Structures are given as structure tokens and as C-alpha cells.
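Quick heads-up: structures coming right below.
What follows draws every value from the coordinates through simple rules; no lab data is involved. Every value quoted in this text rests on a predicted model; they were computed, and no experiment measured them. Cβ atoms are built from the backbone, for glycine too; each structure is taken alone.
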Structure P
């Protein structure tokens, strides 16, 4: 999945930024895995009491008690990390050519280690919003796409809004045609 995102984002940026976007995607996986292993998984699935806000159970941080548990939490960690990395990569695509590498690296670490895991804990980890406990509000995320895309998309949208358009992407923005004003656009959109 990460390779596909890397290639997609690489095709959407100018050639001078292709190495930058590939490094960002590699960083999302490598350092994001460390952040999610150390603290993220614990925040997401370490709810000691149902309906909580953030996980605090020590055995879930840095896989401390994984071997003692009946459920295979190593497998669950790999599965959940792939979603955490995807959420961070969504942000990478929306902030392409807008951020400098060090700033993005800090944000990506915070995203996979804190922001995304807290929201996951609310819904999938037995937190206050999900339907896993009686204390939850009954939110059911069908197939898991809601949380991943909501967190990644919201963070990417806010970041792009704050940073503004890509500098130098369009040479003459005034010369751009508005496709909705073209006579054939209405016919095309109606089909």
C-alpha cells in the first residue's frame, strides 16, 4: 500500500521534489512504526476500562505484555500499523510540495504516535465513541475506512489550508480556464 501511495504522490509532484516525497513515504513507514510500537498502540488499545478517552494500560506500550496475552497482539499490531501509516501518508500527499522535510518528519511522528492512535482508541479500542462496550456511543466503522480517511483527510485538509497553495506549481494562474464555464462542460458533467 505504501509503495502505491509513494508512486502516486511521486507522479503528482514536479521532478525536483520526487526524492523529497519518496523520503517522506519511507519515513512514514520506518519511524512511524517505531512511534506506533512505542506509544501509539498503547494509546489505541490500552484502555483499562471501557469507554475511556485514551489508553493507559502499560502492557500495550512497546509490546511489553504481548507474549503473556492469549490474543496474538503482534498480528494485531502489524494490521493496525498499516492503517496508521496509511493515515500519515494521506497527509503526505495533501502537503506535497508545501512543507520542508524536517517539519513533516516531526508531524508524521506525532500523527502515527499520538493523533491517529487516540482516535482509533475512541472507536476500535473500546473507547467512548465505539460500539465495543456499553459505555460507547455506538459508532460502528464499517470495514475500517472511516477512521483512517477521516483522520488523514482532516489533518491533510487543515495542513493544506494553513500552508496555502503549492508555491510555483502554476506559472500563470490567471490564464487557467474555468471548466464549468465551457459550453461542453455541462454536457460532460451530466453524463
Structure Q
């Protein structure tokens, strides 16, 4: 299996969980896939966005984004956009410069169901969060609480273990039953 990060951070659902996510798309608090940040304004009232996603169409006309400003969530619809160097310049309906300036620094999110579907043997890395980790012998190591990115590989963190995300340690990933099976290799447990 291969993990993906391309569509944003913290990543999104597989085809098997897509239906579950569609039911809460109208609730902006569920839009938790980070795809960009407002870097400032452009011209009079357009916003300039630093993209974190390379997904085609993500910031083009008609795209919907959830902007978080001082803890409040706002639904933005892109009216027009243009890629300039490494930023997107977007008209999201603001008519005055102070409106656009108020969004400087805002993080932009999409709903997990808006990410591209992946081939069956691939997944978004955040799908691992909350999976129960058990050893081949059936010992419960708790749920994955955090995923650390390292230059060599990801590391899955539970309350009692740190597991390198490679086939030498991860035996099976069962998303349907929310279980990650690992080899009980000395040194993985942090509580011993």
C-alpha cells in the first residue's frame, strides 16, 4: 500500500469512507484538509493564496474553500483565479481591500470528500489516525494518535509505541475494521 499527501494536509478519505464523509459536507467544522493559506491581497480585493495542494482545479473558478479566520469558518467560492508564479490570485467576492486584508494568514481547507479518489492500493495518510494497532500475536498497542514525518519514512505513534511505517514493521492495514497489524519488534514500545 502507498500513502499520499498530495491533496492537502492532513489528508482524506478512501473510496470506502467517501459516503460517510458526504453526509457532513455542509458542516464547515468537518472541512479539515488543509490546501492553502492566504498570503495577502492582490489588486483591490482579490486574495493571494500560497497553495499546499497540486490537485488540478483546486483553486480554479467554482472551487469552494473554507477559510478559517480567528477561529471562525467562512465558505468562499472562487469566482475567478489565475496562477502567478507560485501563488494563486483569486476573486472570492470581496469588493473592498479591508475585506481581503482581514483574511491574510487564513488557512484554507476543503472537505475530505473533495479529494481525488485513489487507486485501491493507495490511501491518504490521515486515514491511519485512529486505527487500532495490534501485534501479530494480538497484543493491543492503542490507537494511532500522531504520524511523524521523517526523511526515511513516516512513524505511527500510539500511547505505548512508535512504529516505522514500512513493511518490515507493518504487516497489514485493514481500513474496514480500523486495525493496523504490526510485528512485535523489540524497541518499538516506548513504555518498556
task = Match the computed value 20, 46, 26, 8, 1 of P(r) over Cα pairs in 10 Å bins from 0, in percent, for residues 26-97 alone to one of the structures P, Q, and report its label.
result = P
Structure from which 3.1 was derived, distance in nm of label points 7 Å out along Cα→Cβ at positions 66 and 82, options P, Q = Q
task = Work out the source of 38, 16, 14 here, i.e. which of P, Q gives that when semi-axes √(5λ) of the Cα gyration tensor in Å is computed.
result = Q
ask   = Which of P, Q yields -1000 for helix-only ellipticity at 222 nm (-39500 (n - 2.57) for each DSSP H run of 4 or more, over all residues; to 500), as computed?
value = Q
ask   = Thinking of P, Q, which structure, once relative contact order in percent (Cα under 8 Å, 6 or more apart) is computed, gives back 24?
value = P
key: For 4.5 (distance in nm of label points 7 Å out along Cα→Cβ at positions 114 and 138, calculated) the corresponding structure among P, Q   = Q
